[in-house]
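**Q** So, here's a batch of structures to check.
Since every read-out is calculated from the coordinates, none of them should be taken as a lab result. Treat the numbers as computed from the prediction; the structure is a model and nothing was measured. Cβ atoms are built from the backbone, for glycine too; each structure is taken alone.
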Structure 1
Amino acid sequence: MKSAPSDQPQAAADQSFNDCPDRHGTGAEKWDRYADRRTADGGEIIPFWVADMDFRSPECVLEAIRRRTEHAVFGYTHDTPGFAPTLAAHLQRQHDWAIDPAWVIGVPGIVSGLAVTARLLSEPGDGIASFTPVYPPFLFLPRLAARQTVQLPLVADPTAGRWHIDWEALEATLIAMPATKLFWLCQPHNPTGTVFSRDELLQLADVAQRHELTVISDEIWCDLVLDDDIRHVPFASLDHPAARRAISFVAASKTWNIAGLGCAAAIVPDERLRKNWRAAGGGLVPMVNPLGYAASEAAWREGESWRLELIQLLRLHRRLALDTVAGLPGVSCIPPQSTYLLWLDCRAWAAAQPADRADPQRACEVAGIGPSDGREFGSPGFLRLNLGCPTSRLEEGLRRLRRAFGNSATSAALER
């Protein structure tokens with residue numbers, strides 16, 4: 001795997017990632033959330049919530065889309081001939097993981113893919129376990145499929161500078177809930193940015209084997225590991241029986257900023273499950289659109305130099321954000337090892353506030369910054385901050401963050 005460069009931005013990368021289009025009026029979910037809301041002084045609330053970036057996708061992706069649109073026909077499309085082989089080559093090159101292209105199924109998104117696995121591999125009333133806090137669909141999708149959501153809290157270890165698995169609690173929960181059939185693993189982990197080690201994944205595989213769990217591994221962030229000394233290990237690449245029956249999800253969407261094109265890949269080694277995949281969707285899961293295929297192939301095949309420049313910038317942004325958080329009383333953050341997300345623990349700040357001022361999400365919005373509310377991830381008192389924006393916008397957001405957690409004007413606005 002190629003290592004990321006240092007966090008000192010080069011001029012070329014700086015220009016490329018700071019000259020970003022205006023997303024107002026484009027139907028952008030990220031920007032529309034606060035379109036009709038203003039701060040007390042009439043200013044705009046800058047969105048730092050949903051996990052897409054404000055950067056243009058790389059030129060290789062844009063050119064692939066242009067070539068596909070020149071064909072001028074956009075009919076129903078199944079997996080294109082180059083989709084699976086291009087992904088297989090990328091996974092081998094980037095993560096030393098050899099897969100058979102025949103295992104690959106194009107899906108319109110990992111959320112819909114998770115929903116399919118619930119119906120394909122469990123029955124109503126069964127449990128689906130996940131480490132928490134976690135990306136919100138991991139919490140509500142089981143309920144929509146008439147399954148139980150089984151939460152397994154991770155433990156923050158500030159001394160070690162990472163989040164850990166509580167193995168005793170994990171075992172106790174699975175013993176108490178023997179109907180748990182699936183383990184939805186998010187790794188690298190959203191929202192904490194944790195990259196689980198090979199040893200941790202092997203221990204988790206042992207747990208899955210003992211409790212007869214099928215691991216479904218969402219690895220959408222696998223290409224955004226930020227540190228040279230940390231490596232993403234695909235769960236299904238382990239030499240373990242539980243890994244050999246696992247299903248994995250990957251996508252180019254987070255890394256190359258093409259989430260709106262709706263294209264991901266399920267990697268399903270079991271031929272029987274592949275044959276039953278579409279039927280398990282119950283007619284609710286659409287085909288992938290042709291532009292998604294074109295963009296994903298181009299990103300995996302030609303987007304490496306852009307990815308490395310992005311990581312360089314994200315490392316700088318992580319440092320700027322962590323420096324700011326270090327100066328906020330009652331707010332802390334374990335540095336993320338992956339993603340462009342910062343998971344802020346604001347509970348000590350909230351505990352020091354009067355009850356009517358103790359909501360960190362509201363304090364931020366009053367100050368003009370819109371992060372994700374930790375309650376959506378199962379963790380009240382936390383916030384998730386998206387660092388995938390131009391440096392100047394991040395710096396303004398961090399200025400507003402400082403205002404949110406220490407400025408008397410914010411307190412006065414909260415009183416109103």
Structure 2
Amino acid sequence: MRKYLVVGLLAAQVCAASVTTLVIPAIAQAETVSKEVGTKLKDAQAAIAKKHWDEAIAKLKEADGQPKKSAYEQYAINDLMAYALFNTKDKAGAAKYYEANLNSPQVPAAQVPARVKQLATLNFDIKNYPKAIDYGTRWLKNSPDESDAYLLVAQSYYQQKDCKNASKYIQQGMDAQRKAGQPIKQNWLDLKLFCMDQMGDTKGMADMRMQLVRQYPTHEHWDALLTTLRQQQENDDLTTLNYYRLMLDLDVLKKPNDYKEMAEMDITAGVPGEALVVMNKGFANKVLETQDKERYTRLLNNARTQAQEVQKKLPQLEQDAKASKTADLDINLGMTYTGFAQYDKAVEALQRALTKNPGKRTDEAQIALGRAYLKLNQKEAARKAFKSVPADSKLAQVAELYGIYASQS
């Protein structure tokens with residue numbers, strides 16, 4: 001598979017507490033600050049107010065160098081130093097001082113959750129992933145509905161090549177987003193998909209690709225999903241052919257063998273008109289211009305010859321289908337008309353087939369009917385036909401995908 005680049009990693013949005021107001025007057029009532037330390041703190045604050053970060057750091061180092069400091073003085077120095085260092089892009093230094101203060105009894109209890117979040121994002125930014133996980137999980141305990149916390153922890157595990165835990169937390173985050181009625185961001189789905197691939201979970205990969213197609217229906221996502229599903233070993237010829245048809249409708253047939261195999265299956269199924277469409281498209285977009293061009297040309301000519309013969313017989317085929325008490329001839333006729341782009345006649349034949357109780361071919365007929373409606377731009381009728389295929393049908397997934405396509409087209 002294409003190795004997904006997990007883009008959009010969570011940027012550290014560190015909301016450092018504002019320290020531009022004077023600290024000493026505000027805390028003098030509750031805490032005693034020595035003259036030696038207090039003067040340096042005032043000078044540092046003045047420099048911070050002017051965004052003179054280097055000057056502020058120098059003054060704070062002088063304050064920190066005082067031989068006797070109270071616990072509160074150390075706390076004030078650390079907070080100001082962390083803020084100044086952060087603004088000089090020294091995030092590792094800022095994290096060191098913020099961490100020291102988090103473990104200080106001086107920190108107000110109400111500030112602890114915000115500081116834990118702050119340290120989680122800082123440590124993620126400096127690629128200290130074990131600590132990012134530690135603080136990230138503490139962040140989650142404080143704010144279990146905050147989806148960004150799940151993403152940060154998941155991405156931290158991913159960066160350590162632990163896809164099992166990354167997948168666990170990204171799923172919990174997606175569940176939290178759904179619960180909150182929020183859309184799932186594409187980079188979340190990409191991360192989960194990559195982890196499913198790394199763990200060899202093909203079903204999980206298909207599920208993630210299905211979610212990507214539902215929410216971000218790009219050409220690339222449809223291509224990857226349908227390529228995966230078409231190659232499943234349990235598919236029979238009918239299922240595979242219907243996947244090919246959806247790939248054709250979505251314009252994601254891209255390999256010469258896809259065109260060849262679909263055309264051959266169409267001919268075997270008695271739908272040479274569709275085989276001719278497929279081969280003509282393959283030559284038109286140059287996909288079949290390969291060293292096997294001669295072989296593909298023979299298949300094209302065979303499809304053309306058979307399509308011409310069927311066209312001559314169409315009046316008789318329609319007469320026979322209408323006279324038949326069973327549905328098979330009408331289903332075949334509906335497929336034939338679809339292959340010749342006569343979609344209104346296809347709808348008529350397939351609707352007639354469904355009134356004759358087609359039995360095992362009911363789901364096949366409903367998908368064919370939905371496809372014909374879709375070609376006629378009757379999207380609601382198409383969705384209704386696709387939705388009628390039950391969940392336990394072997395064609396259920398094809399029908400579901402066609403329903404998604406009908407909703408997006």
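**Q** -23000 is what came out when helix-only ellipticity at 222 nm (-39500 (n - 2.57) for each DSSP H run of 4 or more, over all residues; to 500) was calculated for one structure; which of 1, 2 is it?
**A** Of the options listed, only 2 reproduces it.
**Q** Which one of 1, 2 has relative contact order in percent (Cα under 8 Å, 6 or more apart), as calculated from the coordinates, equal to 8?
**A** This value belongs to structure 2.
**Q** Given a value of 12.0 for mean count of other Cβ atoms within 10 Å over residues 178-185, calculated from one of 1, 2, which structure does it belong to?
**A** This figure was derived from 2.
**Q** Let me ask something else. Which structure, out of 1, 2, was distance in nm of label points 7 Å out along Cα→Cβ at positions 202 and 234 derived from, given a value of 1.1? Provide the component values of the computation, followed by the final result.
**A** Details: 1: 2.0; 2: 1.1.
Answer for the origin of the read-out: 2.
**Q** I have 26, 58, 16, 0 for P(r) over Cα pairs in 20 Å bins from 0, in percent, calculated from one of the structures 1, 2. Which structure is it?
**A** Working through the options, I get structure 1.
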